[in-house]
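There are structures below to look over.
Nothing in this text is a laboratory measurement; each read-out follows from the coordinates by a stated rule. This one's a predicted model, so the numbers in the text were calculated from it and none came from an experiment. Cβ atoms are built from the backbone, for glycine too; each structure is taken alone.
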Structure P
Amino acid sequence: MKSIVVILAGGKGSRLNKSKEKQFVKVNGYSILEHTLNKFLECYSKNRLLIVLPIANLNKIELNKYKKYTSHKFIINGSTRKQSVRNSIEYIKNLNKIPENILIHDAARPNISTKLINNIKNNIHKKNINFVIPYLNIDSTLKKKIGNKVKTHNRKTFITTQTPQAFKFLKISELYSLKDKITDDAQLVELYNVSSGKYIEGEIDNIKITNKDDLELFRKLNTHNISFKVGNGFDVHRLVPGDGIMLGGVKIKSDKKLSGHSDGDVILHALCDSILGAVSKKDIGTLFPSSNKKLKNVQSSIFLKRIIEILSKTNYTISNIDMTIICQTPNLKNYKDKIKKNVIKLTKLKNDQLNIKAKTTDYLGLIGNSKAISCWITTTVRK
């Protein structure tokens, strides 16, 4: 293993004055931590990513959200940044294969580019390089205030550093065994005069979110990175004698049912196809063919659960679902709310992300003669 990445997401972020830690604050539908992880997943596979989390402060649902980003166990945060890194290093030491290099990044820098990540990655892979630190020159006049006196310094001799900072793993592991107070990892190579390192130009947009102004700036910077895709789904099934009609996972009392290999639920079938269409993942008939005898009479919610799993691996999430159910009978006036509530439960969406409309065909055709029900669904996903 060439390199491993540690994402530090265990801080409190008290200066942001939010009710939750800053790394879990949402911007454009994703937490700051998710934005950061998505960037690194473009450069590294999930078996190369370690995530340090305040596990004691997160519930099971919150923790499950981040499992898709890593093949490893979550690292428990320490009381300080240094302790969190130490915990990560100890975990890495117990891996079957120790990596040559380690990149350490603050989750609070979600606007990092893949270009900078790859630049650091390529440089630390060189045998004669012990560390790679991104930096920025200081543009403003730099002054030092001592009591009532102020002294101007030559700004050309000062820089600010950023993360990720990369190191040869054995070297940084050795330095972290020493007892020094530090605010970032680069301080260790300074304190012990580690040679053969490289300082590379960082990025002005690689901001660290510390206060509300930083958060608002990231919100503006991130607007152009939002990606939307749309998928359409359609299904129709005949009504035949039966003991109830399944629509959206809700059984409606009737002396009929929808004919189909499974339970014939046109809503969930159309929803599955609309999600698959949005992320270009074939269709429900290909994934769950009627020739599969094991699927005979199964609940369509099983299909939807599998489709949601497929969606979760694409880094897209559902933004909105708009569905139109077309039937003459049954009258859905008293069932639309129940159907909506169940679909929201199955998809884990919010109430304002799903709309249901019910229409008739004014007694025209098979549907108008109460011989069939159809459903059209448009699903919008975002990245």
Structure Q
Amino acid sequence: MVDIPILEIEDYDPELNEEQESVTDLSGGALTYAIVGAGQGGGRMAKAFYDMGYAKTIAVNTARSDLNGLDLPENQKFLVDEHGEQGAGKDQAKAEAAIERKEQEVFNKFREIFGNNVDRVIICLGVSGGSGGGTVNTLIRVAKKYFTYIGVEDVDQRVGVIASLPTAGESASPTVANNAHARMTQLCELAEKGQIAPLVMVDNEKIKKLYPKLTVKKFWTTINNTVAGLFHVFNVLANKDSEYTAFDATDYDSIMRQPGCMIMGVTSVKDVENETAISNALKKNLEKTLLAEGFDLTSATGAACIVVGGEVLFEETAGLMDSIEFGFDTLAALTGGAIIHRGIYEDDKRDKLVTYTLISGLKRPQKRIDGLKKFITDTKASRKK
């Protein structure tokens, strides 16, 4: 007989309810998102989500100064401390090697902050940066590992990416242009293979042209709040009842799962008594989106259109329902006959009609991505002269 000592700890049951210890989501949405901000640009985007109630947020960076600039709880910041805390200096390979050595620690941080109740992880980054572009592959891998850990099977359809493209001025640097082109191409390949979903491209150069009067102070805030706000609107509406037509959580989740790229937009409708007003607003909506242009809308596999207006508009505007239906039909035609998930909601705080559009399953905007390569070629040519 073996004489095994009895340990006091044998009769001790530790309380391992991780969900009680994790951060609580305050968004009020149909889906519980966990947000990961990679690099400086991704961190700012993640902070915009955090401010809207998406408390399950983590910022990851190789530079302590970038993390210090984010108003997030300290335990929700992860420093990849491999380079003297000074950052990766646009060197994505350096950042990638550093975070790979910290992969288990990142996974532990996901478990600590996210807990067991998350529907989707969204990773935000600027594709031209060292920290953002360099850490994204490891973060995608860790996010999938996290979902497997909490018992979710369809991990590929639960990890999405919001990737910001550089401005023309930033792309004048061959390193920046090359980083952006290579990383964006790779992310598109993952999205089209269904290995991430969705992929959202934020085009900073397009935003500069659409809103040239934005001040330096408001530029990044406007971009981040708009993108995070659009996610938030669809998520919240999918959790609301409607006495007209409801856009439910199942509709929303099915759109988010489509392989490929996704775009979102919002615009107000003027002259609501005109039967083509909503249809025209939807077209304008897609043109004014802050996201990259050049998408073939007929390649879409999923779409949603939500119309929100005040009680007076819904009660007193003759023919409004016909106009709304015509708008839905217009979007179906623009997207090559994709199924349009619809929503009509009354909001007493509004004195105008607003349309929100979500289109997914799109093929990559190759012309815009190739435009990044053009900066590399042009810069090399000018240096030879």
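Of the structures labelled P, Q, which one yields -14000 when helix-only ellipticity at 222 nm (-39500 (n - 2.57) for each DSSP H run of 4 or more, over all residues; to 500) is computed from its coordinates?
Working: P: -8500; Q: -14000.
Label of the source structure: Q.
If volume of the Cα convex hull per residue in Å³, for residues 167-318 alone is computed to be 246, which of P, Q is the source?
P
Supply the structure label, taken from P, Q, corresponding to log10 I(q)/I(0) by the Debye sum over Cα atoms at q = 0.12, 0.16 Å⁻¹, for residues 31-206 alone with the calculated value -0.62, -1.05.
Details: P: -0.62, -1.05; Q: -0.48, -0.88.
The structure behind it is P.
With distance in nm of label points 7 Å out along Cα→Cβ at positions 143 and 199 coming out at 1.3, pick the structure among P, Q it was computed from. Spell out each step's value before the answer.
Numbers: P: 2.4; Q: 1.3.
Structure of origin is Q.
Could you tell me which structure in P, Q was used to calculate Cα extents along the principal axes in Å as 88, 70, 37? It would help to have the intermediate numbers written out before the result.
Working: P: 88, 50, 34; Q: 88, 70, 37.
Of the options listed, only Q reproduces it.
In terms of mean count of other Cβ atoms within 10 Å over residues 215-222, which of structures P, Q is highest?
Numbers: P: 15.0; Q: 12.0.
That would be structure P.
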